[in-house]
1. Hey, distance in nm of label points 7 Å out along Cα→Cβ at positions 72 and 104 derived from one of I, II reads 3.2; which structure?
2. Taking relative contact order in percent (Cα under 8 Å, 6 or more apart) as the criterion, which structure among I, II has the greatest value?
3. Given a value of -8000 for helix-only ellipticity at 222 nm (-39500 (n - 2.57) for each DSSP H run of 4 or more, over all residues; to 500), point me to the structure among I, II it was derived from.
4. Of the structures labelled I, II, one was used to calculate distance in nm of label points 7 Å out along Cα→Cβ at positions 48 and 112, giving 2.2. Name it.
5. Computing distance in nm of label points 7 Å out along Cα→Cβ at positions 64 and 96 gives 1.7 for which of I, II?
6. With mean count of other Cβ atoms within 10 Å over residues 88-95 computed per structure, which member of I, II shows the largest figure?
7. The value 17.8 for mean count of other Cβ atoms within 10 Å over residues 24-31 was derived from one model only; which of I, II is it?
Structure I
Amino acid sequence: MKNRIDIIAEEPAAYQAMSALENYLKASDLTPIHKELIKIRASQINGCAFCINMHTKDARKAGETEQRIYLLNAWRETDLFSEEERAILALTEEVTLIQHHVSDETYQRAAELFDEKYLAQIIMAIVTINGWNRIAITGQKELS
């Protein structure tokens, strides 16, 4: 198969725009664990091996446990995740699988647990990782 386009190399301005979103998130109030849970879960749903690999390593560096990483795709079936994390994961799944829209129940639960600024940052983190996933998957980014 012919090599796929390297969007980052071909369109550095697009990469800079995505990086600006990532820099915004780095400066946000989101905890490192919240950021990585969002990134891993969206990447699992999207099937982005490159991003799963990167963000599970980052999660470990941020103090996340192996057990929680292993159980992330079955988070509803365990009590290892806090109420706030469960709301974040539910929102991550519904935004990532947006064809079904974000339910009022999921949105309201998150809105009850987080102030509007933090909720906006959660949503932007979900949107950003979904963008990165799509770039990596389309370009068939290899694990390194």
Structure II
Amino acid sequence: MSTFRETIEVGVPIRAAYDQLTHFENYPHFMAGVQQVTQLSDTETHWVMNLGGQQREFDAQLIDCQPDKRVAWRSHNGPMLAEAITLKKMGPDRCQLVAELEADARALLPSDAHAQEAMGRRLKADLARFKSYVEQQVGPVHAV
């Protein structure tokens, strides 16, 4: 198991970022390899991913959900994945996201000789896509 950590600042109010992070069905818009996420209950989701050319399905449990502060989930069958995203208000229309991903990179990307580096790059790219996605969803925020 390896832990990957990335930080990004997003130009939307903290509530807008939190709302997008708790709508798991939107994850295919910004997470590489995620094809579909289905909400099964308030705390359970079903994921369909393409990892290293292989389709993987698993269920995940929401393990921490603190409004405007933190969203965390963990798979409980299939590949070992766990992610926690902590949000910090940087101003009325800006927030910082710190994403920590725990994963067995070699098991998830068995055909990639550099799986560790690939997972780190993936997390960074996912955050950049989230920033673009949420800023487009909310629209431009103008300082007054």
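1. Values: I: 3.2; II: 2.1.
Source structure for this number: I.
2. Values: I: 36; II: 31.
Largest one: structure I.
3. Working: I: -22000; II: -8000.
It traces back to II.
4. Working: I: 3.1; II: 2.2.
It traces back to II.
5. Numbers: I: 1.0; II: 1.7.
This value belongs to structure II.
6. Details: I: 22.4; II: 15.4.
Top value of mean count of other Cβ atoms within 10 Å over residues 88-95 goes to structure I.
7. Working: I: 14.2; II: 17.8.
Of the options listed, only II reproduces it.
All of the numbers you see were taken from the coordinates with simple rules; none came from a lab. Fair warning: this is a prediction, and the values are worked out from it, not measured in the lab. Cβ atoms are built from the backbone, for glycine too; each structure is taken alone.
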